[in-house]
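Some structures are shown below for you to check.
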Structure P
Amino acid sequence: MSLRPDLQIIADNVTPGSRVLDVGCGDGALMAELRDKHHVDARGMELDRGNVATAMARGLSVIQGDADIDLAEYPDQSFDYAILSQTLQTTRRPDLVLDQLLRIGRRAFVSFPNFAHWHVRWSLLRNGRMPVTRLLPVEWYETPNIHHLTINDFRDFVTSRGLTVEGQWFLAGDKLISPSAANFRAEHAVFLLRR
């Protein structure tokens, strides 16, 4: 089974042998890849009980927890990387969650859908309704997304917090694209951050 493209980018850029916390780990697909192919000590936190059970059935170390509340329980700098993939926009206080990630991990991978992608803009302009897309596949009332951020929003946030971007990747469809006009062209973004 192949990984989602954003998860593959993360897997390809984690140093082998690292300690990793995957927050919002889903069914553990990334953790299994990191453990099996990169010899990473991967731990996970997931809100959904069914996903926790699936990840544990893969032999992964996963706890049920809420990123908005439970990250405070981890000691400072206890991981080389903290990962938050397609979860930031679902948290109640993304700013505080990012602070916790960078407290817990020496570096943090963050990926999210770009709500400024041209298709989202066009659909909203044409139909006057919140769009349903491949990456945002449900109606507005069903979505877990409570913060609709763009790449430019995230870049401004990172700058305002004095964080360092060590890497950034942008996806259109499942293909990497250049950072040129990424706020308009990219459906998805992946950032590697450190303090």
Structure Q
Amino acid sequence: MKNERVDRRVQRTRQLLNDALMSLIVEKGYEAITVQNIIDRANLGRSTFYAHYRDKEDLLLSGMEELVHSIIWRVEDPPAGDEGCGENNHIISTAPLFRYTETHQRFYQAMVGKQGIDAVIQTTHAHLSGHVQEQLEQLLPEGQNPLVPLPVMANFLAGSLLTLLTWWLDNDVPYPPARMDEMFQRLTMPGIWAGLGITLR
């Protein structure tokens, strides 16, 4: 029971520090934040902070997995009947991602916008590339070799999506999420199908 209480205190402290960092990123931008800002916002002591983290980057990286997955979980195979989906039109559905980031615009501007955090952008790109490659592998007909290597296509798609998402956020979401998804598909899918060696009817 004692260890359980300690674990809960540790989890609560780390959550307070992470929440403080995230809120400050939205308000000030990551580069302007100090450890003092974080502990003041979390209402914790400096010694408590350093008992858990080396610096603010260590704190950021500790919460990276959840942050990155908040993006990747919303890039998915198109569900049956999804708006705008037609046969062989989509590899991944980005509409949920655009809808989600629209409702958290300031946060994701600070994270992956043009003033975003390099570590977040790079980690998101790496994980998103892996996620997309898994979907490409499922789409490739059995026994067929792609005309373009799958890692190349996956990195291209991930980079294109993040670039488009950054532009959209930094320009105050000038188009609705469904329109952004449609434009992404039109810009990328013909080349991807060609790279897979699949001819559309």
(message) When P(r) over Cα pairs in 5 Å bins from 0, in percent, for residues 7-102 alone is computed for each of P, Q, which one produces 3, 15, 27, 25, 21, 9, 1?
(response) P
(message) Taking FRET efficiency 1/(1 + (r/R0)^6) of positions 23 and 143 (r between Cβ atoms, R0 = 41 Å, to 0.05) as the criterion, which structure among P, Q has the greatest value?
(response) P
(request) Give the label, chosen from P, Q, of the structure having the highest value of FRET efficiency 1/(1 + (r/R0)^6) of positions 39 and 63 (r between Cβ atoms, R0 = 25 Å, to 0.05). (result) Q
(message) Looking just at mean count of other Cβ atoms within 10 Å over residues 31-38, which of the labels P, Q belongs to the structure with the highest value?
(response) P
(request) Identify the structure, out of P, Q, from whose coordinates P(r) over Cα pairs in 10 Å bins from 0, in percent was calculated to give 9, 36, 38, 15, 2. (result) P
(request) Out of P, Q, choose the structure whose coordinates give helix-only ellipticity at 222 nm (-39500 (n - 2.57) for each DSSP H run of 4 or more, over all residues; to 500) equal to -9500 when calculated. (result) P
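Readers should treat all values here as calculations from the given coordinates under stated rules, not as data from a laboratory. Every value quoted in this text rests on a predicted model; they were computed, and no experiment measured them. Cβ atoms are built from the backbone, for glycine too; each structure is taken alone.
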